[in-house]
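Input: structures, listed below.
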Structure 1
Amino acid sequence: MKTRRAVAPLLAATSLLLAACGGHNGAGANVKQQASAPITIWVDDTRTKPAQEYAAAHPELKATVKSVDNTHGNIPAQVALAVKAGKDVPDAVFLSYPDELANMLVNPVNYALPLNGVVGSDVLGGFAKGSTAACTFDGKTYCLPNDLAQTVLYYNKPLFAKFGYTVPKTFDEWLALGLRVGKEHPGYSLGSVNSRYGLNGYYGSSGCAFNESSSPTTVTIDVKSPACTRVDDVVGPLLANRTLSKLDPFDAAYTPVVKNDKLLATISPAWMGDYGIKPTSPKKGQWAVAPMPTWKGAATNASGTAGGGIWVVSAKSKNKAAAAKFATGMATDPKVQAASSGYPAYTADADIWLKQVAKDDWYAEDPSAVYRDAAGKISPTLGFVRFQVQAEDAFNATILKSGGHDIGAALEKFGEQLTKAARSASYSVKGD
């Protein structure tokens with residue numbers, strides 16, 4: 001679980017370094033390789049201990065693990081500064097905000113190494129279906145996913161039974177449920193749509209193109225499509241009757257909703273149970289997990305995403321083989337991933353991780369099948385872009401601020417702000 005904090009000076013530094021950004025030009029491809037060269041790995045606090053243990057277990061890699069502040073924007077800013085200085089560039093990094101990859105691909109940084117051919121195709125093919133799509137640009141894959149944050153439907157099983165409600169299978173049914181709750185049980189909540197929880201969880205799962213990108217310099221933005229407007233039809237009325245909250249789920253003003261047993265259900269990432277609901281609602285056997293509802297006209301019940309982490313290898317490393325082996329080991333080693341704080345992206349490791357989840361009696365029933373299915377259904381339109389922070393802020397300032405009133409106009413305004421942010425980040429915008 002991660003909470004974004006403002007880092008204006010660092011983001012400003014990154015913006016200056018990327019002022020003339022363009023496509024990835026392959027810088028670093030001719031760096032002379034030294035098979036015995038030591039490597040340095042940057043990780044966040046959560047990954048420090050397992051990374052140090054992995055380094056100790058694989059002394060042949062000669063890896064030094066450095067814990068780095070993972071405040072949003074810090075790592076790409078520090079990498080950009082190191083690249084500019086020409087020294088102390090890490091050989092691989094862990095990004096707990098995957099969208100940061102977009103900053104590390106372009107000129108003049110050109111940090112990320114395409115992993116095709118460096119990492120075996122069997123390994124790249126072993127991750128959850130579609131999980132490498134967001135870090136694949138121009139046909140090249142630039143990351144190894146560590147953990148996923150696929151969205152699912154959490155629901156309070158005893159409350160559903162008490163109120164006589166049925167778990168929604170479609171978003172039309174989700175809307176109907178929210179309208180009933182607003183009339184029959186005002187004060188009860190269907191969760192938060194603040195920032196990424198609404199933008200990625202709702203609009204993202206619908207396939208709304210607001211950050212769809214398959215190139216470091218091109219993005220598709222089309223908020224007028226049915227994949228976006230159909231979300232308005234659901235979110236608007238439920239914002240208006242306040243069954244969907246505008247507060248962040250970790251806001252001190254919202255947590256009493258969970259504590260006082262007023263949270264009926266929520267569309268949330270797979271880590272929300274352990275880190276968002278359980279600490280405040282620890283009673284065993286109360287919470288169950290159901291599949292994402294299906295959007296009207298959609299072929300399947302796609303997931304959104306809010307979180308997760310990725311490993312990125314440096315194109316400027318003097319020992320790319322060792323750096324890639326370290327990143328691969330951290331992303332796929334069953335001993336490492338069995339203790340992961342989030343759902344492992346590597347399918348074989350996820351199966352091991354889920355066996356532990358299945359034994360957790362906090363859940364009203366085993367959620368393994370739901371988590372596994374959702375992991376392979378993350379919407380392919382969700383991308384990693386340099387303006388993700390601005391997109392989330394614009395979402396809150398338009399759609400969320402509307403409170404569900406004239407949400408169509410708010411969506412249009414959101415699209416305008418989004419396009420402006422994308423162009424400011426040197427993207428060519430399609431679809432606007």
Structure 2
Amino acid sequence: MMNPLLLLLPLVAGPDFGYHHTKSLETFLKEVHQNHASITHLYSIGKSVQGRNLWVLALGRFPTHHKIGIPEFKYVANINGDETVGQELLLHLIDFLVTSYQHDPVITRLINSTRIHILPSMNPDEFETEEVPSCRSFRGRFNHNGVDLNRNFPDAFVCSNATIQPETQAVMNWINNGMFVLSANLHGGAVVASYPFDSGNSVTVTANGFSNTLDNDVFVYLARTYSDNHATMYKGHSCSQEINFPDGITNGYHWYPVEGGMQDYNYIWGQCFEITLELSCCKYPPANELPSFWNDNKMALIEYIKQVHLGVKGRVLDRNGKPISGAIVEVKGKDHRFPYRTKETGEYYLLLLPGVYELNVKVPHSGSLLRTLRVPDGTENFSALKYDLRFPNVSASTEPVASCPETALYSEDYSTSATLKPSIHGLLFISTFYITFR
């Protein structure tokens with residue numbers, strides 16, 4: 001749980017509690033980097049349709065580059081331009097982290113042990129069009145080409161001919177070229193933590209209408225971690241009388257199906273666990289309500305980052321101690337369609353709840369190793385269990401890391417499958433506010 005020292009720091013501090021459009025957002029990020037250059041790195045992952053930079057601020061002891069053994073985390077907000085609270089919360093989170101560093105032991109250890117990336121606005125063009133706060137406005141939701149960016153990623157269950165937008169492509173490149181372990185994207189229109197899958201078919205959908213991943217236990221835990229540390233989310237109160245969310249969490253598909261969502265893409269092709277955080281019933285509330293949203297979410301935002309240290313991490317090495325890329329690292333019994341593969345550094349990061357697991361590591365054309373590990377809870381010590389694996393009869397190879405295939409990964413012919421019909425929750429939602437959330 002949160003260190004009590006955190007609660008002694010000012011509740012209202014840092015940037016103004018107002019809405020930051022492109023110029024003021026850029027000014028804030030550049031000032032933070034200038035004033036805290038030793039632990040921050042400001043970079044752009046690409047540009048929007050209208051040419052605005054997609055700015056990311058990285059924080060860490062080694063902010064400019066990946067360091068072996070230090071997991072990478074990210075927050076992304078404003079994927080829909082009319083869902084504004086998330087962006088402002090991330091700006092206050094940035095300020096809180098940099099001003100607490102070397103003053104609060106929890107934040108200091110968190111920054112020293114984690115590389116944290118924050119993308120406050122994935123859809124800056126359309127946030128510019130949102131000038132007057134409105135709870136249920138669709139203006140600004142889509143990007144400048146009229147595309148919902150959270151329906152624009154490749155989907156594992158259905159092939160799409162949709163044109164990948166510049167903002168989507170920039171995030172995909174960011175994910176695929178990085179080493180992200182854990183992530184969350186921030187939305188508005190509800191108050192709930194939603195976890196994958198958002199899409200599904202008869203391969204993944206259960207009798208009660210959930211589309212479950214093989215890591216469902218971890219995803220439920222991650223969603224509960226945020227919800228339980230939020231001021232009210234854990235109570236499960238919905239913004240609508242038709243829908244309630246027990247414990248303040250929901251399986252995305254069970255709520256309502258989404259094809260082309262970002263959290264599914266992260267999990268399947270990015271090797272990164274991501275959940276969706278709905279943080280306000282009103283999508284664009286008046287600015288004077290922002291301090292309350294910050295106070296409600298501050299503890300949860302910090303506690304969620306700490307979960308990047310769950311499970312086990314390490315490297316797969318050859319007989320000479322050189323890293324092996326393209327090695328498959330899995331827990332026995334969790335045979336993913338798209339398994340975790342090591343990259344150039346030979347690193348792996350598996351998010352696992354505390355327990356005993358049999359690790360199955362395979363090097364293509366060179367056999368496999370099985371190792372039984374007792375995995376503790378590493379979050380309080382800010383480090384997952386470290387365990388390197390050496391293949392004594394293998395020389396390091398350059399096995400390519402697989403990428404998103406052209407055909408659906410879950411290739412079940414689901415078009416006639418009853419399991420793809422929306423759940424009761426989904427039907428209620430679709431009949432009222434389709435595309436309002438996520």
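Throughout, read-outs are computed from the coordinates displayed, never taken from laboratory work. Computed from a predicted structure; not experimentally measured. Cβ atoms are built from the backbone, for glycine too; each structure is taken alone.
Observations on the structure shown:
- For 18 (relative contact order in percent (Cα under 8 Å, 6 or more apart), calculated) the corresponding structure among 1, 2: 2
- For the structures shown (1, 2), volume of the Cα convex hull per residue in Å³ is largest in 2.
- Given -7500 for helix-only ellipticity at 222 nm (-39500 (n - 2.57) for each DSSP H run of 4 or more, over all residues; to 500), calculated: source structure among 1, 2: 2
- Identity of the structure behind 3.3 (criterion: distance in nm of label points 7 Å out along Cα→Cβ at positions 56 and 112, calculated), options 1, 2: 1
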